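Multiple structures are listed underneath, in structure tokens.
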Structure 1
């Protein structure tokens, strides 16, 4: 059993996670329940998935909670993270002005929707990309690859911002972007953008949690990390995730079978 030797308080657990997960509001109900049950204070560092993974690999967090499966597995294989478990999923959606100038709502696939945007470059068919190596950005790049398009030019804006900031930019310009459904629902009252394409299997968005490997970073709070992982993948945590709704719409679906 590993015992933390850090100067951090024993009752503090650091979680590196994504801006989209944090922006959704899920942690405002999930984390107080954990803190009350275990008398542990959670410190959340919300950044893009790429940064969240690097933070954990450096030992600057105890737990990593992200949504980029391929990148996650690379870090697991390198021994940076252990105890990786599926937590929940939602999906990505393509959004934009209700007028939908590129008519992406008529596309047969997510790749086809992006092709419509790329082949109709106007000031109303701009695509705002997070461009920050986040899980959302990684998924977006996979979709461009499937569409056989290298996104570049005046119609493609890489802004290097979190999901909330990207939604604000796209809303101000009334143009296209891709977001996870959870953050879109959380921001629905703040923006005037519509879901124009959804439902493609390629838009699936799974989330996993991992503990930072104490064999590489003996100072991490591994025992507390185990408690957190057990909680959010256990019956209570999964119920909180499944019950979390905004305006009656469920944002996430737990992936642990009862």
Structure 2
């Protein structure tokens, strides 16, 4: 039964998810949508049961909280990718299949060139170079909200992937600054950003004339880093999506605007 802006109470939602992990007939869990509320159920999940019943769980946006919690508490690889309400176009389906249905040990992922998703900055190398590490990350707002909790993930040696929607540049600045000041990027191997959709100053805003734009914020916050940093990759609140295995070993090439999986994400 719906509870306010949730599909049900925290306990009901946690129980539903655990039921799917326990059901031997369920091979994968595709979240219906993002939204808000996943972080509330993290303390109610049985991570020993999840570890003993590994299966695909995929989603993005608020689902980032589940990806973090399950990886941190059980060590399982989860997947940042389409939800039930996503556009399952050829590009997204092809990438979904390449990771989950026909996995290969080494797969290089190239960005979409369809033009379906508006990206005024194109794919931009903020800091060039290559980096190798396990992929962790997700929605910027959720990543920041998990700092200081038992579900946060150590970024050391990791390739951090980040997406966001509907946050103006000053908010993106604030969240990135918090991650930087918390030392989250100090020992990271690379940063891979998707397309930050609707993250410019709103038209006719009092801030319009004096605001930094999104790219100015990203270059200011990341420009002096000593690890590869790239913006505009094909994931986030967009139509053409990668399926990114959270926890899998990969290499980021900020010069070529690609990342390569170095191991299979599923058996």
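Identify the structure, out of 1, 2, from whose coordinates helix-only ellipticity at 222 nm (-39500 (n - 2.57) for each DSSP H run of 4 or more, over all residues; to 500) was calculated to give -8000. Answer by label: 2. Looking across 1, 2, the calculation of Kirkwood radius over Cα pairs in Å, for residues 163-234 alone that yields 12.9 traces back to 2. When volume of the Cα convex hull per residue in Å³, for residues 99-202 alone is calculated for each of 1, 2, the greatest value falls to 2. Largest in relative contact order in percent (Cα under 8 Å, 6 or more apart) among the labelled structures 1, 2 is structure 1. When mean count of other Cβ atoms within 10 Å over residues 83-90 is calculated for each of structures 1, 2, structure 1 gives the greatest result. Looking at distance in nm of label points 7 Å out along Cα→Cβ at positions 115 and 131 over structures 1, 2, structure 2 comes out largest.
Computing log10 I(q)/I(0) by the Debye sum over Cα atoms at q = 0.19, 0.27 Å⁻¹, for residues 11-74 alone across structures 1, 2 gives -0.66, -1.45 for structure 2.
For distance in nm of label points 7 Å out along Cα→Cβ at positions 123 and 187, the calculated result is 3.1, so let me know which of 1, 2 that is. Please report the intermediate quantities before stating the final value.
Numbers: 1: 2.2; 2: 3.1.
This value belongs to structure 2.
Can you say which of 1, 2 returns 7, 31, 33, 19, 8, 1 when P(r) over Cα pairs in 10 Å bins from 0, in percent is computed? That value comes from structure 1.
A short reminder: the numbers here are calculations on the coordinates, not readings from a lab. Just so we're clear, the structure is a prediction, and the values are computed from it rather than from any experiment. Cβ atoms are built from the backbone, for glycine too; each structure is taken alone.
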